[in-house]
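Listed next: structures, encoded as structure tokens.
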Structure P
Amino acid sequence: MDERRRKLQFRAWRRGFRELDLIIGSFADKHLESMTEAEVDEFEQLLKVQDWEMFSWLTGTAAIPPHRKGPLLQRLCDYEYTAQPG
């Protein structure tokens with residue numbers, strides 16, 4: 001994995017909101033390495049969104065603003081985090 005993706009993966013796991021860390025961090029672990037450059041750009045922009053706002057989108061308690069909608073965010077919304085045993 002290149003340096004940019006490693007840094008994004010680190011940021012995905014350390015947002016400061018544990019529930020969001022688990023969702024976004026595990027999504028990054030699973031998908032970041034295979035993302036296109038455009039998807040990596042979109043992911044990087046999503047990491048700049050405030051925690052409470054992102055969490056409300058992912059849990060469906062708030063509508064995603066039109067300027068934020070995109071295929072990667074939709075994949076993230078559809079992603080089902082499952083805790084790993086151990």
Structure Q
Amino acid sequence: MPIAEEMRARLEAAFAPTELEISDDSEGHRGHAGYREGGESHFSVHIRAAGFAGMGRVARHRAVHAALGDIVPRIHALALDIGT
């Protein structure tokens with residue numbers, strides 16, 4: 001299963017987001033550290049969910065990282081845009 005699909009499944013299960021966009025930005029990093037031929041090395045996630053209400057920025061990031069679990073060490077970069 002592609003990493004973006006795994007990410008989507010885990011984030012939907014953990015947060016029931018009202019908005020979720022996952023972008024594989026790997027091609028824009030060709031020639032840079034961590035780039036892998038075929039992509040799946042650099043991702044951006046835009047997520048909005050009621051469950052993030054009352055959480056600070058660091059807590060939101062930790063929650064997303066926890067939900068993604070073993071995916072995080074398999075990628076080089078993860079940009080997060082998290083809100084309610």
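Worth pointing out:
- Taking relative contact order in percent (Cα under 8 Å, 6 or more apart) as the criterion, the top-ranked structure out of P, Q is Q, with the highest value.
- Structures P, Q, by distance in nm of label points 7 Å out along Cα→Cβ at positions 26 and 58: label with the highest value: Q
- Here helix-only ellipticity at 222 nm (-39500 (n - 2.57) for each DSSP H run of 4 or more, over all residues; to 500) was derived from just one of the structures P, Q, and that gives -18000; the source is P.
Just so you know, all these numbers are worked out from the coordinates, no wet-lab data involved. All values derive from a computational prediction rather than experimental measurement. Cβ atoms are built from the backbone, for glycine too; each structure is taken alone.
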